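A.B. asks: Dropping the structures in below, format is structure tokens.
What follows draws every value from the coordinates through simple rules; no lab data is involved. Small disclaimer: the values here were computed from a predicted structure and weren't measured. Cβ atoms are built from the backbone, for glycine too; each structure is taken alone.
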Structure 1
Amino acid sequence: MAERQYWLDLFTYKTWTEFLRAGGSISGFRESRWTTVQKIKPGDYLLCYLTGISRWIGVLEVTGKPYLDTTTRIWDMDQFPARVPVRIVHRLEPRTAMPILEMKDQLSIFNNLKSPWAWTGAVRASPARWKHDDGAAVVAAVELGVKVPKDKPFDPTKLAKTPPIFKAKNVGPVTIPSSDIEEVPASGEDTAQSKEPSAHLEIHYLLLKLGSDMGLDVWVARNDRGREFKGSALSDVPRLKKELPVQFDEATNNTIELIDVLWLDRNSIVAAFEVESTTSIYSGLLRMADLIAMQPNLNIPLFLVAPDERREKVVAEVNRPTFSRLSPPMNEMCRFVSFDALRERVQKAGELIRYLRPEFLEEVAESCEIVSE
């Protein structure tokens with residue numbers, strides 16, 4: 001008998017509830033995943049992961065062959081026609097479900113992380129085959145949760161959170177994750193400081209004020225508008241726009257809205273910045289990657305702004321195979337600007353800042369391409 005395989009099966013609380021309401025006997029996936037779904041065999045286990053609160057909520061056993069069903073409706077948000085018949089092996093409630101972060105020592109997805117958020121790449125799409133040991137560990141954790149349930153409170157607003165789905169012209173249906181991904185602080189870091197380091201906010205404020213002083217309109221990510229630097233609210237910077245011009249499809253516009261800082265000349269974006277400090281490299285890179293994937297002909301200068309000591313880390317991440325395979329590659333689209341170089345250039349300009357043009361960034365920006373000798 002073939003060895004049992006383990007597969008990730010993503011649910012929102014709503015789709016999990018709809019699955020149970022329909023009898024808990026059919027799990028479905030998007031039609032675009034049909035090729036992968038066909039690899040699922042009877043006897044395999046589906047590991048049910050509840051997005052929003054990042055917890056394992058159940059285990060399903062596949063009881064028959066995959067099939068396509070474009071007529072029977074189970075879920076409101078999508079048909080999910082690539083289906084497999086299942087039976088519930090173990091089932092938890094949201095309050096007793098197993099948080100994935102409590103399994104950092106048991107799952108290989110947390111080993112040798114390139115960034116604190118890198119593990120989230122393993123729970124972004126389903127179905128996805130998981131390593132045998134990882135799958136067995138999840139099953140054991142859920143089974144223990146059934147036998148010895150432990151109440152684990154959570155923010156109820158996260159339970160209802162569903163990543164919105166937008167249509168991208170060049171890609172198709174996509175989700176635009178918010179920037180509040182649950183963090184895994186690096187070992188030894190001061191978590192209170194890493195959540196909102198002063199240098200990170202300083203550079204946000206510096207970029208906004210610099211753009212405004214040059215006579216440009218500016219934009220700060222919606223989720224950062226309530227933050228302050230030394231008593232000055234980011235939302236109070238002059239020339240801060242309340243809405244962005246509608247230039248692209250819905251998916252692209254929603255991605256752009258989450259980029260840290262934008263400079264605009266009338267209705268044209270002339271520069272986009274992701275400020276990367278301490279633990280936050282990966283989320284900014286993903287936004288830039290999404291933007292490049294959806295708009296391959298994009299002609300906006302993209303900058304990754306980070307401390308000097310993070311230069312090698314940023315460049316290494318930009319040149320990872322995932323980003324290098326984009327068309328064009330991310331390392332050709334993004335340039336690196338160090339915190340110190342930006343501070344020095346602004347200080348040097350002094351009262352002449354209003355005469356600067358965005359092109360001055362080329363003086364302080366560095367290529368992210370790795371040139372082989």
Structure 2
Amino acid sequence: MTAAARRDALRELVRAAELDALLVTDIVNVRYLTGFTGSNAALLVSAEGDTSTRLATDGRYTTQAAAEVPDLERVIDRACDRALVTSAGEAGVRRLGFESGHLTVDAHAALVAVASKETEGLELRRAPGLVQRLRAVKDEDEIDALRDACACADAALADLIAAGGLRPGRTEREVAIDLERRMREHGADGPSFDTIIAAGANSAIPHHRPTDAVLAQGDLVKMDFGALRGGYHSDMTRTVVLGPPADWQRELYDLVAAAQAAGREALAVGAEVAGVDAAARTVIADAGRGAEFSHGLGHGVGLQIHEAPALSATGAGTLVAGMTVTVEPGVYLAGRGGVRIEDTLVVRADGAELLTRTGKELLAL
């Protein structure tokens with residue numbers, strides 16, 4: 001889908017919200033709607049069409065904006081959002097929606113000041129989540145980008161294992177740096193987020209940050225990582241053991257693997273997101289480990305590493321074909337170790353499509 005088609009889809013939501021225009025200030029949403037990749041921009045999306053839609057950015061990006069967004073009028077002003085409020089007033093906009101979930105209190109106050117001082121009859125209205133509603137469902141071009149990002153991560157992990165990069169004596173930090181380098185070698189622009197390498201007792205910390213802790217024989221090693229490619233993120237977790245697994249490690253791994261399989265199977269068009277979470281969580285709870293699964297089952301992934309929908313016990317809504325989500329149950333035994341297994345998948349009418357292809361059998365290295 002082209003950026004222009006995305007703006008057309010957004011206009012339907014803008015009109016349904018009884019707005020004349022929407023001020024988009026979230027830079028990720030600006031990229032989604034225009035293709036602009038700079039760090040400072042805002043977008044005024046008119047309900048009437050692109051002839052009244054404007055992109056604002058600052059002077060650093062004059063040439064880049066012209067190249068990336070040649071089909072829209074461009075406003076060059078450091079204060080992008082305020083410039084577009086002024087522009088909206090001059091164009092006769094009366095009901096201007098804004099991304100209330102994104103603006104700070106001070107930024108909102110600045111917009112109110114501009115609207116009251118420099119425009120006549122312009123009303124600012126909260127309009128949260130309109131673009132995110134569109135972004136939750138990926139088009140095939142986006143899914144191709146996500147598939148490429150996942151392939152970078154898969155290839156990097158395969159290389160790391162083949163090269164003996166997961167072995168006693170290395171530090172968590174060394175492994176993280178090694179894995180990120182290999183993702184770049186396979187075409188990634190960088191990591192999707194700070195790579196998690198957690199060994200031994202540290203693997204029981206869901207979002208442990210790599211340290212100089214040394215990997216040791218008998219450790220569970222949890223690796224949560226992803227590749228960024230073309231603006232899109234991949235997300236995958238695999239847990240391995242260094243040396244022959246102890247009985248408790250294999251039992252824990254098998255439990256998480258069963259829960260992850262149940263979560264993947266529950267991904268279906270029309271499924272309640274809370275029900276998908278429950279499908280995996282019940283497996284763990286029935287084994288007496290419910291309290292040790294301390295986070296939601298998964299989340300949407302795309303231009304950001306965490307997007308809608310949220311697969312959790314408190315999540316709301318149903319799955320739609322084209323949503324791309326993670327399924328990542330984990331069980332964490334404080335002071336001993338933990339296991340998480342995570343895949344990125346696309347919801348399809350005929351069953352979920354797996355984008356992360358690395359196998360999920362317990363590897364003893």
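A.B. asks: Among 1, 2, considering only Kirkwood radius over Cα pairs in Å, which has the greatest calculated value?
C.D. replies: Details: 1: 22.7; 2: 22.1.
Going through 1, 2 one by one, Kirkwood radius over Cα pairs in Å peaks for structure 1.
A.B. asks: Let me ask something else. With distance in nm of label points 7 Å out along Cα→Cβ at positions 264 and 288 coming out at 2.8, pick the structure among 1, 2 it was computed from. Mind showing how you got there, number by number?
C.D. replies: Working: 1: 2.2; 2: 2.8.
Label of the source structure: 2.
A.B. asks: Where does the value -7500 come from, among 1, 2, when helix-only ellipticity at 222 nm (-39500 (n - 2.57) for each DSSP H run of 4 or more, over all residues; to 500) is the thing being computed? Show your work: numbers first, answer last.
C.D. replies: Working: 1: -7500; 2: -11500.
Matching structure: 1.
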